[in-house]
Structure P
Amino acid sequence: MRVLIVEDKPKMAELLQRALRGEGLATDSASRGEDALWMAAANRYDAVVLDVMLPGIDGIQTCRRLRADDIWTPVLMLTARGALADRVAGLDCGADDYLTKPFELDELMARLRALIRRHPAHRPVILEVGDLRLDPATRQVCRGAHVIDLPAKSFALLEILMRQPGAVLSRYDLLEGAWDSGYENRSNVVDQHIRALRDRIDRPFRRHSVETIRGRGYRLRADGGR
């Protein structure tokens, strides 16, 4: 999953990025609403974490303009204002959820997962493809009864593939979903991580679930490699 964090306070932005990256999410950040508008238009984000108090156009205006530009990425608003009128204003401008500072990281992550499941269509709480099972909340992956320990990047790639079983995803699709804008764009970085993923979920079980589609990218077999 890839998340845009819009926060003008550097320490808070860094804290949020570090926390979300620790959960295996790719993150980009913007300190102004104007920057968030073009970044959200230029990139495919699974969610936007948007602070209300921003220099230039504030979070309310930013969210309103995102919706006016037909950008319907889920928006979770963050603010120190907890009054009912402020929460209503945030939701009425097009935000999907509202979280008051200070907050717990676990609640932020749970709200993000709930938003991403609901948009743009229903997404299951737990992903299952064949005998592969992935739980985004607990970050647990199983092949049948066997629990598989995955590094953060391998987990991110598998989640992307499992959300679209049978679909061919290009290297660019995988880079966009699993890496933030600061990644080193080498032609073989995805290939290296796919090999590492296969070493964990396929080879020990004599399966071939992650297929290479020559000249196009990769695909997770809809039967999970049976």
Structure Q
Amino acid sequence: MLKAIIFDLDGTLVDSLPYHHESWRIFFKKNNIEENDFNEIYKNYKGGGTLELMTSVFGDIYTKDELEKMSDDKEVIFRDIYRSKIFPINGLRKFLDNLKKNNILLSIGSNAIRKNVLMTIKELGITNYFSSIICGDEVSKGKPDPEMYIKTLSKLKVNKNECIIFEDSIEGVTAAKNANIKAIGVTSSQSSEILKSVGAFKTIEDYTKISIDNILDY
């Protein structure tokens, strides 16, 4: 019996990824960094939050404190350029209403930092829908590690077979698989074929055709 759903944020509740890419571009320009170098690194990026990606870019050139400050600077840029342009993926609000009406517990598990998550769901007016929020700056390892999903299950007091995860990324679906929780892929950033190949049992383009009645259909 389905009792809980965990949603990723970026690319799953909102199509924010273009603004993340733009914020990196602005950050690099401000810091005189070649964008092409970053693009090559990003191709081989295996998951985690902004700090992990910043470490992949700069290696051991900077201390952890310096990298954390740079990560904060990048995320400030993101929030500044995204704040007035936040829209839900099609059908999201109606879907959330459908789930709440059926007493499904809702949660967010995102590699994003809490400031980004809270700003986004506040702008969407959906903060009160979620019983639990766990963010990338609150776990020791981000996705594809399953830590945040396992912690979410504990907070919600549900079992793995009573939960589904919505994810748009390879790292996110892999994290769900590593936690042994069923995942539905949202094809905002990856194809249906790719998301299914890493473990999603079905995929959707948006939330306009999904409901509690067909959520488990293959």
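Taking relative contact order in percent (Cα under 8 Å, 6 or more apart) as the measure, the highest value among P, Q is held by Q.
When log10 I(q)/I(0) by the Debye sum over Cα atoms at q = 0.20, 0.26, 0.28 Å⁻¹, for residues 105-160 alone is computed for each of P, Q, the one that comes out at -0.79, -1.15, -1.22 is P. Mean count of other Cβ atoms within 10 Å over residues 1-8 computed as 23.0: which structure among P, Q? Structure of origin is P.
Ranked by volume of the Cα convex hull per residue in Å³, structures P, Q are led by P, which has the greatest value. Across the set P, Q, distance in nm of label points 7 Å out along Cα→Cβ at positions 17 and 209 reaches its highest value in structure P.
A short reminder: the numbers here are calculations on the coordinates, not readings from a lab. The structure displayed is predicted, hence computed values, not measured ones. Cβ atoms are built from the backbone, for glycine too; each structure is taken alone.
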